[in-house]
1. Hey, helix-only ellipticity at 222 nm (-39500 (n - 2.57) for each DSSP H run of 4 or more, over all residues; to 500) derived from one of P, Q reads -16000; which structure?
2. With Kirkwood radius over Cα pairs in Å as the yardstick, tell me which of P, Q scores highest.
3. State the single structure among P, Q that was used to calculate distance in nm of label points 7 Å out along Cα→Cβ at positions 44 and 348, giving 3.7.
4. Kindly point out which one of P, Q the value 18.3, 59 was derived from, the read-out being Rg and Dmax of the Cα atoms in Å, for residues 180-355 alone.
5. Work out which structure the value 5.8 belongs to, where distance in nm of label points 7 Å out along Cα→Cβ at positions 4 and 260 was derived from one of P, Q.
6. Between P, Q, which one scores greatest on distance in nm of label points 7 Å out along Cα→Cβ at positions 148 and 284?
7. Given a computed value of 28 for relative contact order in percent (Cα under 8 Å, 6 or more apart), which structure among P, Q does it belong to?
Structure P
């Protein structure tokens, strides 16, 4: 079986799942407008989606190292969609947090196993995994558009419509699972692995992922509101900024895979983080419509390392591919949510611009963490 068809199906399925990570941030302006949430309360919703996910993804990764669980792909996809779909149908803040947390659990269960399957069907090289990662970025980018379209007529009470991508994604992964099952019984990553784990390098890579996560999720939670503030526009102006933040990631992911075919992965990741420092500074300090340019540049810079970090983590931990995927793929969108309430609280007491300024330091810390890393093997 050629890797092209299964990777395309997995990429589209990945897109359907990551719609729900982007949808949480896209719903924040609606929660603020309809329920009068402050910055801290709004960031708590992002935290609810991220907290359970950040804890659960490495757990699911460790489980997939012991047992292959391809059935998680359709089940977790549906779970992610149901949580977001129910988040707007109740006025209770506690129930909203609970439903968003359920969605986060579904997202957490999906990523380690899907990354293992994607690496299995794509074989050597970086192209297949970059296309798989691209699917997730497209899902992020489409989330504001889908949320706006679904909620345009009646607001939060129309969130049940958002379950549709989950249904599509769960169906699309079934042919891949059938094809894998027809080859041979699925085996765990540990059983198939060869090589020695480089735990020190993996921990340094993980630190870079965490710092990247903080800046990306922080911007995801507040760039919509910040763009409205900087441009004087309305909800559409904010939605455009969030769309660019996610769409630039698609460009960055494809670019990262191509650059890694010319230079080694570690070099590409290092240089990308350095260039991202200036882009984040532009988002924070440049006024007017130019902020959109820097949002797009920031997104591309943060996503050039995205798929490369996944395969680097798997190569640093060749006997624990699921765990590596759970950390590098999961933490990129979950641990940052733990810091977003701090950003929201600071914004409540100062200004949104002041609260976003510390994010400029995060790509610097990522660069420092991997400055002396070497390419595996």
Structure Q
């Protein structure tokens, strides 16, 4: 009976994993759609909104870079959220050099309201244009076409949301390699389901939507009490296959500075994973089914290798081992193809090893994040 159950669970794991890798993730990996247009008939005004808390050094780099964008009508709104460094003086000085730069300062956050959502709401409320393009202070556009390409679905296709990709700088070391892998896997979730017209999340480092829609739904109504989720939970509530477009184009990406130690990375991911428990039930299953089948595949596969190995059933051992190898080859190929489509860069190293380690990462950190009470922005 035990052997039968191991084979049964292993078979279920293989079936679901193949569906995800080839059919769902394959939508991104084998994407053949045309890139977003480099020029457009409607060059509607765009406001880039950035929330910043003690981001002096990052803003010093980011703001001049933003004004290199090849787009005729845009401005930049920086929300200075309770900064205690030289952010305010920097913004005042930069506004003299960049007339399209504006800022608003927050001195305190009202009770029972999370800081990031309050800052973002204030920035959007006073924005000059209706098309919003959100990013973070530690991000940089990957090209001077970022504004044009990220907002094109909203300006010219009548979409409410445009969801883009934001990656991390590639650096040596295991932690950075892991960050590249986990970021790519997350992108495969939300970009692939978005391309299948089932969008359910986004990252606030590269997201566009209309100010009028944001105000119509009363900003973050019913989300104020949740720390985080200003991007994925907001998108989870309001996106659908008709009003949302995935922008799959390396020139429309942003890139961020990665965490450089495990403690900072743990805090960041705990905040990200914590928001996931508030997703719609169907959207939880989109991630959960992959992770559950991933666990079935590896645990049942390892169990079978041990069982048939002790039983010296080498034919069965070779079959199981061969299936594990084939899946490792498949996931490596899918991730490499997806990385090329999304970023146009080299994929993480040793993907099959990282895939195995993801087994512990998701279930351990996910459980800790789900139960965490100390989640905060900054």
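Readers should treat all values here as calculations from the given coordinates under stated rules, not as data from a laboratory. Quantities reported herein were computed from a predicted structural model and do not represent experimental measurements. Cβ atoms are built from the backbone, for glycine too; each structure is taken alone.
1. Structure Q accounts for this read-out.
2. Q
3. Going through each structure in turn, the value belongs to Q.
4. P
5. Q
6. The structure with the largest value is Q.
7. P
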